[in-house]
Structure 1
Amino acid sequence: MPDTIKILYVDDEQALLDIGRIFLEGKGAFLVDTEPSALTALARMQDTRYDAIISDYQMPRMDGIGFLKAVRASGNDIPFILFTGKGREEIVIQALNEGADFYLQKGGEPESLFLELAHKVGLVVRQRRAEASVRNLERREADILNFLPDPTFAIDTQGIVIAWNRAMEDFTGVLATEILGKGNHEYAVAIYHERRPILIDLVLNNDPATEALYPFVLRSGKKLYSERFIPRKNQGNDVFIWFTASPIFDTSGRVAGAIESIRDITERKQFEEEILFKNLVLSTEEETAPDAFLIVDDTGKIIHYNKKFVELWQIPEDLLASRIDEPVLLHVVGKTREPEQFLYRVRYLYDHPHEKSYEEIQLCDGRTVERQSSPMFGLTGKFYGRVWYFRDITERKRYESDLEQKNKELVAAWHEIADREQQLKKQLEELDLSRKELAEREALYRSIAETANEGLWSMDARFITTYVNRKMASLLGYTPEEMKGRLINEFMDPGEHADNDKKMQDRREGKTQTYTRNFRHRDGSVRRLQVTATPLQDMAGNFCGSFARVSEIP
């Protein structure tokens with residue numbers, strides 16, 4: 001058993017050995033081996049591991065003190081209890097000086113004597129095991145800390161360095177043996193070449209002055225994150241460093257110190273800056289883009305625009321020369337059918353920098369313009385401004401109108417098919433036609449839908465899919481069986497849900513509409529599709545579902 005204590009009991013009195021073994025083993029927590037002399041005990045210890053030694057003092061050839069010296073000389077720190085009839089003070093002092101853990105004098109009532117002996121053995125063994133566990137734990141923690149690739153160190157609540165891994169040695173050039181046990185912000189000197197509080201100190205003391213030394217401090221629970229530029233750190237080169245610091249707790253849950261990890265992110269920062277620059281160049285200099293675009297900064301000042309923007313809105317160059325957005329905005333507003341709504345949306349987006357927008361704008365000259373707007377944020381979360389995209393979709397809207405007319409014809413045909421199917425079912429019931437004939441007719445009608453070149457989508461009154469043809473399923477990367485029984489919103493981009501809920505209400509009110517939607521393909525990509533949706537009604541004129549004709553936008 002793991003908790004059993006194995007004892008080597010050494011005494012030249014065999015009767016005492018037998019009594020001691022019987023009493024100790026009777027307690028159930030001890031296994032006792034006995035030896036009549038220190039010399040035979042030393043030989044036995046070569047082959048057997050024990051948790052504790054109980055030894056008499058006065059024995060022939062080698063007494064208990066000599067036995068203790070021999071054990072300690074071999075490097076063995078096993079708990080050693082001197083159990084003897086000699087009670088002279090000098091023997092007690094010598095035994096303790098030589099490394100004995102306890103000294104117990106024989107005499108008195110045997111049961112009480114051995115009960116005290118068992119108590120002392122259990123006490124010292126448990127203490128020694130606890131110390132070994134702590135050492136093993138500290139060794140494992142040190143191994144884990146040294147295995148970490150990031151430079152990592154720790155301090156106690158007094159600011160004394162208690163851990164300094166190998167990566168930290170490489171990063172600072174300061175060995176663990178040189179800094180462990182030191183305080184007074186010695187770790188800051190190793191990192192920053194100056195003695196001051198750093199992020200790890202902010203964990204233990206929320207000092208605004210310390211926080212002000214960093215460009216920002218992110219908090220997640222009790223963890224702190226930040227980054228900082230350190231000039232001439234890495235072999236004279238400037239570096240960007242990412243810091244993570246958090247408290248250390250003892251077994252009682254009290255803060256016992258703090259730990260900080262350091263990561264050199266210089267290459268990543270350089271890469272991010274390059275990517276940011278390339279993205280800005282591509283997004284602002286691409287004059288061959290099919291869309292008109294306008295880019296403004298976080299104050300609304302015009303940063304860039306392309307020729308298509310000028311041509312689409314017929315803006316005089318003198319308005320653009322000032323780079324002030326207000327005159328340009330007023331010029332554009334004057335060309336829209338709903339200037340107040342147009343102006344309101346622009347103001348709203350300027351006041352809500354995180355929001356995106358997609359709208360269709362009707363112009364006074366009859367054109368329809370698609371407008372999209374997205375914010376621009378840097379890698380650090382800095383808001384740089386907003387980009388506006390415009391596209392003349394007048395021809396597309398005409399195409400949608402044609403599609404709507406075709407949809408009406410298709411819906412009429414669909415209703416005719418549905419009516420004929422109902423009539424056929426009634427006739428079959430009246431004439432008791434065979435189920436096989438009914439199935440053949442149903443298959444015939446369904447084949448009409450399955451051979452259609454556009455997606456067909458039928459839903460019940462709750463907008464749960466009851467049928468899609470293969471074309472519809474293929475547009476979204478599913479099989480018809482996978483789409484059946486699922487809400488239409490499950491296949492849409494989350495940003496479309498609010499508007500689609502309005503469209504579903506329109507369907508309940510009997511409205512037929514044509515519009516575009518961002519659908520979510522099975523592979524995660526977004527597919528913008530043309531939708532013409534028509535309500536379905538039962539024989540009593542009640543809303544019973546919806547039918548949609550879906551096609552790719554040319």
Structure 2
Amino acid sequence: FNINVTVDENFPEEILIGDEITITGSATLQNNTLKNNPIVLTIDGTKYTTSTDEEGKYSYTYTAARNGTIAITANATFTNAAITLGQTSFFVAKPTVNIDIDELSDTLSLTPISLDGRIYIAQNNTGIGTDLLLTINGIESTLTSDEDGYFTYTFTPDSVGVYEISIEYENIRYEIHNALATITVNKRETQLVNDKLPIAVQLNEAFPITGRLIDEKNSPVDNAEVIFIINDETYINTTDSDGYYAFNYQTTNIQDNNLYEVRYYGDDDYFLSRNYVGSFFDVELIDAIITIDITNNILNEPITITGTVTDSKNNALSDIHVIIEISDNQYERTTNDEGIYELTFTPTKLGKYNVTATINEENYIPNKATTEFNVGKMQTTTTISPVKVTPTLDANLTATVVDSNNNPVTTGKVVFKINGKTVKDENGKVIYTKIVDQKAVLAHRFTESDLGQNVSISASYSGTTYYEPSTSDKVNIITSDDHNVIMTLNDITAMKTETVTITATLTDNDENINIGKVVFKINGKT
């Protein structure tokens with residue numbers, strides 16, 4: 001037998017270490033497809049086994065582990081056959097990657113130094129976006145380049161001396177040239193008061209003035225008097241053992257442009273130092289947060305409008321006056337100890353209501369919270385009672401209507417339909433039955449033919465200004481011979497030795513049964 005195994009020459013133009021390469025080919029037996037036969041691939045000296053498919057083709061995914069030329073031989077496992085091997089190779093590149101840093105100059109202590117540079121593939125100048133290892137005098141941190149390979153990093157040396165800087169990238173796929181740099185940081189011939197202060201505080205908050213007094217070597221100056229001049233008034237504090245100072249100026253009134261300065265007069269060993277000369281801070285209104293919430297929106301039923309007033313740290317603010325405006329009507333409330341205000345309001349009209357709650361305090365920003373709610377008609381449910389026909393074919397058509405809270409609806413009219421046709425009077429006019437004592441009752445006489453036609457009866461409530469219309473499910477006629485007896489027992493919760501009353505209710509087609517006897521059993525005993 002003659003077996004011919006081939007390897008396709010379809011490799012990517014550039015292959016790097018770690019890339020997955022799909023090796024494909026085919027095998028024939030006597031020029032016919034060699035189906036489902038093992039194929040042994042020797043790739044870079046290591047054997048891997050795959051198999052041909054129904055079309056005599058095979059594939060194998062190989063991950064490049066080194067750079068250089070990778071030889072491939074494809075062999076078919078078949079006894080007593082002359083096999084022509086498939087042979088090819090592909091090349092795994094290892095491009096050179098350079099990390100360049102812009103030129104650095106020697107500098108002074110506490111001067112920010114910007115490390116700017118780029119990481120890129122040397123052959124085609126393609127930038128690499130990645131994480132880099134930045135080491136400054138043995139301290140490591142992560143530096144990230146953008147998609148074009150550019151990176152920047154700013155650091156401030158806190159002492160004098162030589163700084164050894166390296167930026168490294170580790171990736172087996174590339175030949176990497178890391179970056180190295182050295183700069184010298186020299187001493188400062190100055191004294192400095194360092195502090196970082198806010199530009200504004202709210203009323204009753206303290207304006208904090210903090211910082212540190214250091215000499216030219218960044219060493220603390222301890223037990224030194226620091227002068228705080230605020231609106232031409234002078235206050236004094238002393239630095240601690242680490243050279244830190246702190247002063248909290250208590251604000252008492254709203255005022256812009258409060259002038260302040262921090263000063264150290266110096267002595268025989270130190271020069272005068274000043275900071276924040278001619279600086280200002282503002283004392284502003286208190287910025288409180290107000291919320292608003294509404295519980296429901298039912299016509300003619302009380303709704304609760306509530307909310308909270310808190311400071312910027314979510315602490316409740318009590319005794320805060322709040323004006324609540326509802327569709328041009330204003331109401332005033334005051335927050336309790338938990339920062340909560342509350343208003344009970346009864347909407348008497350349908351439609352949309354706009355609600356705004358505003359903080360009404362002299363020393364507070366009049367922040368607002370707004371919302372709206374819509375008041376619509378209440379949904380209703382109409383139920384028709386079983387229609388029981390007397391021997392004279394008379395019956396009462398009875399309907400009840402309840403609202404969405406299951407409260408009886410006591411106003412409005414109901415029309416009844418028999419077999420889908422509205423019940424009318426002898427003049428052909430629709431009969432509208434008013435709800436009286438929570439029921440709409442219409443006396444009606446059926447015919448003998450009605451009893452044999454499986455008559456269906458329904459009731460429709462027409463609605464009112466405040467209630468939506470609704471239609472009942474259909475019921476059928478029942479006669480005095482039709483019974484549907486239902487017995488219900490009340491639930492009881494009792495204490496030991498307590499006397500309880502057990503009540504049973506019996507109905508037949510929604511009518512109470514007033515005759516007969518009931519036997520009670522407790523735990524199966526009569």
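Some observations on this one:
- Comparison across structures 1, 2 (criterion: FRET efficiency 1/(1 + (r/R0)^6) of positions 382 and 422 (r between Cβ atoms, R0 = 35 Å, to 0.05)) gives the highest value for 2.
- Mean count of other Cβ atoms within 10 Å over residues 198-205 - structure with the largest value, from 1, 2: 1
- Comparing FRET efficiency 1/(1 + (r/R0)^6) of positions 166 and 222 (r between Cβ atoms, R0 = 25 Å, to 0.05) across structures 1, 2, the highest value is found for 1.
- Structure from which 3.2 was derived, distance in nm of label points 7 Å out along Cα→Cβ at positions 182 and 206, options 1, 2: 1
- If you line up 1, 2 by distance in nm of label points 7 Å out along Cα→Cβ at positions 118 and 254, the top spot, with the largest value, goes to 2.
- Which of 1, 2 yields 1.4 [distance in nm of label points 7 Å out along Cα→Cβ at positions 302 and 334, calculated]: 1
- Given 60.7 for mean projected area of the Cα convex hull in nm², calculated: source structure among 1, 2: 2
- Which entry (1, 2) yields the derived value 6.1 for distance in nm of label points 7 Å out along Cα→Cβ at positions 126 and 294: 2
- For helix-only ellipticity at 222 nm (-39500 (n - 2.57) for each DSSP H run of 4 or more, over all residues; to 500) computed as 0, the structure of 1, 2 it came from: 2
Only the coordinates and a few stated rules stand behind these numbers; no lab work does. Everything quoted here is computed from the prediction, not taken from an experiment. Cβ atoms are built from the backbone, for glycine too; each structure is taken alone.
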